[in-house]
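There are structures below to look over.
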Structure I
Amino acid sequence: MSIPEDKPAKNADKIGFRPKRFWKEAAFAQTPDGFAVTLDGRPAKTPAGKTLALPNFALAAKVAAEWNAVADVVEFNDMPLTRLAYAALDRMEGTLPEALAEIGRYAETDLLCYPSDYPAELNARESAGWDPILNWAEKELGLRFEQNLSIVHKPQPEATVAGLKALVASATIYERAGLMAATPLLGSVILALALFKGRVTGEEAHRLSRIGEAFQAETWGADAEATARADIHRAQAVSLEGWFKGLKV
């Protein structure tokens, strides 16, 4: 049976499905669920069938703008804020224990806690970039992370891991979605927190996360595939900066 042009397909909002644009205008409206994105007046839905609602008008406007920017076919890779909203609404509710366990694992292997001991120039670059962030985390967040130059694993202080988990547990589902996306992207929960709190920009977070890669590229030459991948990661970090800023409006 054909679907009328003014009604969405059943799977229209599912990531991986590439529906044709069926709406004329995306907007948003205040509802009991928050600021819901609408497509021709109808609430847009997440892949799990929930209303695509944001916590404030500013972020709802940004997400609606992504839908208005769609040409003929929906490309969810070009809609990073929509994807973060999907993650917040469909994946963050009821999964706090799993999120805290993942954050705890990243805390024990955080990029900033394992600087290179050789060559000296790389170590100096990492120290210049990472030490101020580690100092900020201790001073502003009360999280003292210890660096490890040994190949033998050295666990972080229990108080640090507990404090980190408490911070994540107190976050909203929207904030947590951003943190859970930023942490693996940057390889560092510390950088993810710095981005979340506005200590660094998306560009800065990306640069700090790949000091080693940048050094290797300078030394041995850049790889086209690695460069393309880095550009994608940079764009994702910048979009996360926009997401976190939008949550603070």
Structure II
Amino acid sequence: MPELPDVEGFREVLDSCGRGRRVRHVDVRDTGVLRGVGVRRLRREVEGRRLGRPHRHGKLLVAPVGDGPALVWHFGMTGELVPASAGDPLDRHDRVVLTLDGERQLRYRDQRKLQGVRLADGPGAVARMLEGLGPDALDIGRGEFLALLAGRRGAVKALLMDQSAIAGLGNLLCDEILWRARVAPGRPARDLGEAEARRMFTAMRRVLATSCRASRVPPRPGWLTGHRDDADPVCPRCGTPLRSRRVSGRRTVWCPACQH
């Protein structure tokens, strides 16, 4: 599933390949990814206008179009934004294709179609789309993060996964952050000591910084992420066999020795 680092990578693609370019044509190859907008209106509002500076909040990517509306992408489980040339072969999962000046294209590619593309009427509509989200995980300050943990009863991983609390963290990021901070995923958030909470904040910042540079959560040998899908996964820090169970409906991997 695309998480904050992936969407940050898509923002960079959009910024470098699309910003300032006019949208010559919108090709909707599958209406199943349109959310709250039809093909005719999408073309009417987007074609002939220039893409503005994109910005990201959590897992949402927003691209202003001209002086009014904005395209909003939610990438769901399998979505991605792919740069291409007009002559490149189409992928069977390319759902919406924007053809820009210079025969460049931006292709919204999505296998499972769980989310998709929205059109906001303007900045106010964008703000309403984002109002249910918590602060972006890259922007939240340490004091705000510690206060958030102190006020919640539920499991700490469930809190990190809650987009209304912190926007942008997904399953892989949460497991990596908790492993680095040596915090068990099932611990009640408000039971964490200040030192543990500070370790979590530091781990989050470091994991996000490295992951954003890679535009993904990298499966490095020294990371939990690099071993969670091994046939017999062991902790890359202490060699203890990793454990796995579901937390908030998602497969959760942790080290019972390091995260006790």
## Note on the structure
With volume of the Cα convex hull per residue in Å³ computed for every candidate in I, II, 130 is reproduced by structure II
### Message
Given a value of 15.4 for mean count of other Cβ atoms within 10 Å over residues 148-155, calculated from one of I, II, which structure does it belong to?
### Response
II
### Of the structures I, II, the one that -17500 was derived from, the read-out being helix-only ellipticity at 222 nm (-39500 (n - 2.57) for each DSSP H run of 4 or more, over all residues; to 500)
I
### Query
Quick one: Cα Rg over 2.2 N^0.38 Å, for residues 52-123 alone came out at 1.12 when computed from one of I, II, so which one is it?
II
### Task
Kindly point out which one of I, II the value 5.6 was derived from, the read-out being distance in nm of label points 7 Å out along Cα→Cβ at positions 44 and 196.
II
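Read-outs throughout are calculated quantities, based only on the coordinates presented, and are distinct from any laboratory measurement. Bear in mind that the values here come from a model prediction, so they are computed numbers and not experimental data. Cβ atoms are built from the backbone, for glycine too; each structure is taken alone.
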